[in-house]
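Heads up, there are several structures right after this.
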Structure P
C-alpha cells in the first residue's frame with residue numbers, strides 16, 4: 001500500500017472546483033440570486049423572499065451588476081492556469097507554492113459562497129484548500145520543486 005499524496009489529490013479537487021466555479025459564474029450571469037437573502041429577508045406573497053436593507057451592497061454587486069460573478073470567473077480561470085499549468089506559469093516560483101494556491105482557493109470560496117450558483121464550487125474549493133494545507137503540514141513538495149533542488153537560478 002502506498003502513501004496518500006495530498007497535493008495530487010487536492011490538485012484534482014481544485015481543478016474540479018475551479019471548472020465548476022467558472023461554469024457556475026457563467027450561469028450566475030443569467031440567473032442572478034444573492035444566496036443569503038433569507039437572512040433578514042421579508043417573505044412577500046407575490047415575489048418570494050426579498051432581501052433586507054442590510055444586504056443592499058451584495059444585491060448591488062450580484063443582482064444589479066454581476067461584478068462578483070465576473071470576478072469569480074476570472075479567479076477560477078486563474079486557478080485553472082495554475083493547476084493545469086500553462087507553460088508560462090509553470091516556470092515561475094509562485095507556481096510551486098502550495099500556500100499561494102490555498103490563498104487563491106480561499107478567495108474562491110469567499111466569492112462563490114455569496115451567489116446561489118456558486119455554493120457547490122465554494123464547498124469543493126474549501127475541501128481543496130484543506131487538502132493543500134494538509135500537504136503543507138506534511139512537508140510535501142511538488143515534482144517541479146524536487147526537479148529544481150540544488151540548481152542555482154532555476155526559474
Structure Q
C-alpha cells in the first residue's frame with residue numbers, strides 16, 4: 001500500500017516540476033510573529049524540482065526572521081498565458097551550504113547581492129514542499145496532489 005502512496009507522490013512531484021518550468025518569479029508567503037501574512041516575489045532557480053524549491057536570500061532579511069518564527073510557508077506560481085496556477089505549501093529553512101550556493105549562482109544575482117558569492121549575507125531558502133494544488137480548467141477548480149508520501153504511523 002505504501003508503494004501506491006510513493007508512486008502518487010512521485011507523480012505529484014513530476015507534475016509540479018512540469019507546471020512550474022519556465023515561470024521565473026514565485027510569490028513566497030510567510031507569517032510574521034503577530035500572525036500577519038507577508039508575500040514577496042522571489043526568483044525561481046533553474047534547479048530541477050525534486051520536491052524542494054530553492055531561493056537566494058539575505059540571511060538577515062525579514063523573511064528569514066519570519067521563517068525562524070514559523071517555518072510553514074506558501075509559494076505560488078502563475079502563468080496566465082498558459083492557464084498554469086499552482087499553490088505549494090511546505091517548510092522553509094535557511095541554508096548556507098557554499099557548494100549548493102555556487103551550484104545555483106548566476107552572475108545576474110549580483111544586482112541583489114553586492115560582492116556576489118563573497119557577500120557574507122548570501123544564503124539560500126530551502127522549501128520542502130509538502131502539499132500542492134493546481135488549477136484545473138476542465139475540473140473548474142483546484143486539484144490537490146501529494147508531493148510527499150504519508151508519514152509512517
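Comparing FRET efficiency 1/(1 + (r/R0)^6) of positions 54 and 86 (r between Cβ atoms, R0 = 25 Å, to 0.05) across P, Q, which is largest?
Details: P: 0.05; Q: 0.95.
When FRET efficiency 1/(1 + (r/R0)^6) of positions 54 and 86 (r between Cβ atoms, R0 = 25 Å, to 0.05) is calculated for P, Q, structure Q comes out on top.
If you rank structures P, Q by Cα Rg over 2.2 N^0.38 Å, for residues 38-101 alone, which sits at the top with the largest value? Before the final figure, lay out each step's value.
Numbers: P: 1.77; Q: 1.20.
Max of Cα Rg over 2.2 N^0.38 Å, for residues 38-101 alone: P.
Suppose you compute distance in nm of label points 7 Å out along Cα→Cβ at positions 46 and 134 for every structure in P, Q: which one lands on 2.3?
Numbers: P: 5.2; Q: 2.3.
Comparing all candidates, it corresponds to Q.
Quick check: -0.58, -0.65, -1.14 is what I get for log10 I(q)/I(0) by the Debye sum over Cα atoms at q = 0.12, 0.13, 0.20 Å⁻¹, calculated from one of P, Q. Which structure matches?
Details: P: -0.58, -0.65, -1.14; Q: -0.54, -0.64, -1.31.
Checking each candidate, the match is P.
Hey, helix-only ellipticity at 222 nm (-39500 (n - 2.57) for each DSSP H run of 4 or more, over all residues; to 500) derived from one of P, Q reads -7000; which structure?
Working: P: -18500; Q: -7000.
Going through each structure in turn, the value belongs to Q.
Which of the displayed structures (P, Q) returns the greatest value of relative contact order in percent (Cα under 8 Å, 6 or more apart) on calculation?
Details: P: 35; Q: 28.
Comparing P, Q by relative contact order in percent (Cα under 8 Å, 6 or more apart), the maximum is at P.
Out of P, Q, which one gives 12.0 for mean count of other Cβ atoms within 10 Å over residues 30-37 as computed from the coordinates?
Details: P: 15.4; Q: 12.0.
Answer by label: Q.
Of the structures labelled P, Q, which one yields 1.33 when Cα Rg over 2.2 N^0.38 Å, for residues 22-61 alone is computed from its coordinates? Mind dumping the intermediate values first?
Numbers: P: 1.27; Q: 1.33.
Of the structures listed, the value fits Q.
Upon calculation of distance in nm of label points 7 Å out along Cα→Cβ at positions 6 and 110 from the atomic coordinates, which of the structures P, Q produces 2.3? Mind dumping the intermediate values first?
Working: P: 2.3; Q: 4.6.
Value 2.3 for distance in nm of label points 7 Å out along Cα→Cβ at positions 6 and 110 corresponds to P out of P, Q.
Each value in this text was obtained by applying a stated rule to the coordinates, not by laboratory testing. Since the structure is predicted, the reported quantities are computational estimates derived from the model, not experimental observations. Cβ atoms are built from the backbone, for glycine too; each structure is taken alone.
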